[in-house]
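Derivation of every value follows stated rules applied to the coordinates shown; laboratory data play no part. Not measured: the values here are computed from a predicted model. Cβ atoms are built from the backbone, for glycine too; each structure is taken alone.
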Structure P
C-alpha cells in the first residue's frame, strides 16, 4: 500500500498517539498489568514476576501477557494482507475505521456488562485493534514517526537538543521537520496516558471509547 497524503496522515497520527497512550494505560490499570499496545512490555512484567517470585504482576493475566504478542502479530499480518488488496486511501480508511469500531465495541460491552471474566475477551480485541493501528503506521510512512512506542522518538529529540545546544554537529542538508512531529507524538501519547488513567477510574474499561470516538470524528470530518 503506497503512502497517503502526508498532511492528512500526520494529522491522524497525533490522535493515534493519544489513543495508543490512552488505551494502553486504561487497559493496563483495568487488567492489573497488561499492555495492549506496547505488547513487548508484557515480557518485562513476566520476567520481573519470575525474578521476584510473583511479587510483580502476581494478579495480572499471565496467560494474556504471553498471548499478547502472537495476537498482535496476527492482527498486524492480516492487516497487511488486507491493505495489499486495497488502494492506499481506501486501505488506510478501512484499517482505521475497523480498529476504531473494535475499540468502541469493547467500550460498549464494558459499559453494559461491567467488569468480569469477559474482560479477557475485551483485552484480546484491544490487542488486535492496536496491532491493526500499528500496521497502518508501518504501511503509510507519511504518518510520520511511531505513535505507540515513544522510546525512539525521545532519543531522537534528545539528539536534536544536543545539536541545538551545539553539543553535537548539525546534520547536513535541509531540515525535515521530523522533530516537530516526534514532539507532537510524545506529547499526544503522554496526554493520552494521563487521560486514560483518569478516565479508567471513573468508567473502567469503557473509557477506551473516548479516544475511539475522537478518532472516528476526525476520520468522518476529513472523509
Structure Q
C-alpha cells in the first residue's frame, strides 16, 4: 500500500510545489512514486513534470491531476496499487480537496514562510486538521519552514510565535532563502540535480526526515 504525503497550505506562494516536486524526485529514485497536482489550472507541478519528461528524467515518477476531491480519491486508490509513494500538491484554498488530502495522507507537510501573514493563514487549517482527527486520530501534520533566514531575529521570533499559536510539530530541517529552488523548479529538475550544494544538502536532510517519520522513527 502506498504512503500518501500531502503538501497543504491555504496561502499561495509558500513553496508547496517546490517541496512536492523535490520530494517526488528524490523518492522516485528509490521506489515508484506518483505526483498528483491538484492546484489547477495553475499546474506548477504538472509543468515541472512535463519539462522533466522532455529531459528524460522522469524515470520512476508518474504524474496525475485531479480537479476535485472525488477524482482525487479515485486516483489515489488506483495509483496506490503500483506506487510506493503518492505526493499530493494541494490547492491554495480550504475546500473539500484539502480536507480529503488531510484525511487520506500518512503525513501532511505544511510549508510556512517566515512572515506573519503566512502564520495567520495557517491558522485556518487548524480547524480542518482537528476535524480530520475526529475521523482518523492518527492524522500527522507538521510544519516545514521555507525561505527561512536562521540568523535573523525576526525569524526566531516568528518561530517562537508559531509554537505558541499553532501548536503543530515542525520538521527539524528548514529550507533557506535560496534562488536554487526556483531555478530548479523552472527547469524540471530537483535541487539534488542542480548546482547549489547547500540547497541539495537541505533537501536531502528534509527527505531523510520524512522517511524517518514514515517509518515511525521520529515523533
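One of P, Q was used to compute P(r) over Cα pairs in 10 Å bins from 0, in percent, for residues 36-147 alone, and the result was 14, 38, 31, 15, 2, 0. Which label is that?
Working: P: 14, 38, 31, 15, 2, 0; Q: 13, 40, 36, 10, 0.
Computed on structure P.
Please compute distance in nm of label points 7 Å out along Cα→Cβ at positions 52 and 116 for structures P, Q and give me the label with the greatest value. Mind showing how you got there, number by number?
Values: P: 3.2; Q: 3.8.
Top value of distance in nm of label points 7 Å out along Cα→Cβ at positions 52 and 116 goes to structure Q.
Have a look at P, Q and say which one yields 29, 23, 16 for semi-axes √(5λ) of the Cα gyration tensor in Å, as calculated.
Values: P: 29, 23, 16; Q: 24, 22, 16.
Considering all the candidates, the number was obtained from P.
If you rank structures P, Q by relative contact order in percent (Cα under 8 Å, 6 or more apart), which sits at the top with the largest value?
On the way: P: 39; Q: 25.
If we compare relative contact order in percent (Cα under 8 Å, 6 or more apart) over P, Q, the biggest value is for P.
Assign the value 2.7, calculated as distance in nm of label points 7 Å out along Cα→Cβ at positions 44 and 124, to the correct structure from P, Q. It would help to have the intermediate numbers written out before the result.
Values: P: 2.7; Q: 1.6.
Among P, Q, the structure yielding 2.7 for distance in nm of label points 7 Å out along Cα→Cβ at positions 44 and 124 is P.
Consider the structures P, Q: one of them gives -24500 for helix-only ellipticity at 222 nm (-39500 (n - 2.57) for each DSSP H run of 4 or more, over all residues; to 500) as calculated from the coordinates. Say which. All intermediate terms of the calculation are to be shown ahead of the outcome.
On the way: P: -24500; Q: -15000.
Answer by label: P.
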